[in-house]
1. If distance in nm of label points 7 Å out along Cα→Cβ at positions 66 and 186 comes out at 1.0 when worked out from the coordinates, which of I, II was used?
2. Which one of I, II has helix-only ellipticity at 222 nm (-39500 (n - 2.57) for each DSSP H run of 4 or more, over all residues; to 500), as calculated from the coordinates, equal to -13500?
3. I, II: which one has distance in nm of label points 7 Å out along Cα→Cβ at positions 258 and 274, as calculated, at 2.6?
4. A value of 27, 23, 19 was computed for semi-axes √(5λ) of the Cα gyration tensor in Å; which of I, II is the source structure?
5. When you work out distance in nm of label points 7 Å out along Cα→Cβ at positions 58 and 194 for each of the structures I, II, which one comes out largest?
6. I, II: which one has Rg and Dmax of the Cα atoms in Å, for residues 90-217 alone, as calculated, at 15.5, 46?
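Bear in mind these aren't lab numbers, they're just calculated from the coordinates by the rules spelled out. Computed from a prediction, not measured in an experiment: that's the story for all the values here. Cβ atoms are built from the backbone, for glycine too; each structure is taken alone.
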Structure I
Amino acid sequence: MDLKEKTKKPKWLRVKLPIGKEYKKVREIVDNHGLNTICQSGNCPNMGECWGAGTATFMILGNTCTRSCGFCNVSTGKPEEVDLFEPAKIAKSVSLMKVKHCVITSVDRDDLPDGGSEIWAKTVRAIRRKSPTTTMETLIPDFMGKWENLQKIIDVAPEIVSHNLETVRRLTKGVRKQAKYDRSIEVLKRLGEAGIRTKSGLMLGLGETKDEVIEAMDDLRNVGVKVLTLGQYLQPSPNHLPVVEFIHPDRFEEFRVLALGKGFMYVESSPLVRSSYHAEKHVK
């Protein structure tokens, strides 16, 4: 199979329009109150399913990132000032939407001495005050390896803390230019040692080999990661890294079985899987 055939978008990546009573109810709340979710801004293919299950993902610390990863469609540049009222706004959104399980993510804020960790901690506390029955997953950056900032996340102890490897060791420099594979592993190691349930994810289709994916699985299990997500990389624009290959669903299933055999508690593995897919199940 030549490269052109490998990178022609296959039928299994077609997405059904979101439907259902619960989805429509959440959509009305979001629209009526002008709430912002990464589900919408990221045009996530699983939005209908997640909202129907009472799960939503919010992004904090602005929408401009200090890093320029080759796969990500978030704007890069000088971020705006930190909104000190953001934790309260997010907590209000979670309450209005009646979210059962909340996923919080953020841009990288390498411009801030604390990497944004204080806003992270305040957001978790604010949600707990406003919606005490809502469980949480925080999808955090690496805080540039400044472990005192990571400690602020550990101290508020979200039910799950996620940090994505995104790709295999060999491809990390080209895919995550300002990140380091071993630093990400160390983040997950420290979280696990603190008794936090940890989660990580990989995008496939960037040119990785099967052996490299297995190596990444082993590295994650060696530091106690419990939850793994595997999904297809999709090029957000011509300026981003190209798709090297569209991975067939059968191979995703093969990886799922392999990962479960290595001891992961939960494995989400299919072309349309994204970091927060079925996130509500990973708390149980």
Structure II
Amino acid sequence: MAQEQYFLQGEWVYERNTMKIVYSPSPLEGMEVLSCSGGHSFANHLHDGYVLWLNSESGEHFSLNGTSDILSPGSIAIIEPGVIHANRPCLPKRRHLRSFYFSEEFFRNLYENFSGADTKTPSLKNCVIEDPLLWQKFIDLHNVLFQSNDLLGIESAAITAFSGLSDRGGSRDAPSNLDVKNESRIKTIIDFFHANLDRQFSLSELADLVQCGSSHLIRLFRKQKGMSPHAYLIQLRLEHARQMLEKGQSIVDAALSSGFSDQSHLTRKFKIRYGVTPGLYRTQRQLR
């Protein structure tokens, strides 16, 4: 079986059957890409933007919204921002996980570019797409992002791949008044988290903020987000620290501005979440 190849720091790196996690910078603003081989398991986590991912050589176990499944080669998964999920390889020695992380603005701008500004951008929802031809287009895009600096070629591959996406989420039942109230409570807490990542607060403070009991708040969070408020907050802090590192901020400053007690605290959590240390992540993101 052929070896995997990556273009890093001006040279090709060949690797097979070993752990290799690379977060590559992209010339396309609003997008980041991941290439991951080996057995690293991504425990429950979230992203602040959309995720489109696939495993090109073997299946990938994943869990989402209380259900679990296997994503097989030829299939693509899309996950909405802020949705808790987890994934791990079926066959670590054959794994090549390829992920695209992108903002809503990135997709809207790209879609308008190939369809016209007066065309409504389709919404992207949690789904699995069974489309081998589209799957291959995203494989091609992933390859060109890692193997080329040709902006025209990259932009062409991106438009070719993303133009194949459409509204695949389907309709949803209208929420009840109680559901709307509880969703509003969760949104209020998450907005509060975003505005106060660098400070500490108590569960009772959060419960008072949305006028419900502490136990009720934990139950609501677990039901809607799949984890406790504290665990969700840690995920938001990790995403914020990642963004700060991408901008060139020091690990210490990224840790403190994100609410971690020190650099070691961030490093421990970051390695579990992303599979690489904060220092290596920052180096990878600044290669181009």
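1. II
2. Structure of origin is II.
3. I
4. I
5. II
6. This figure was derived from I.
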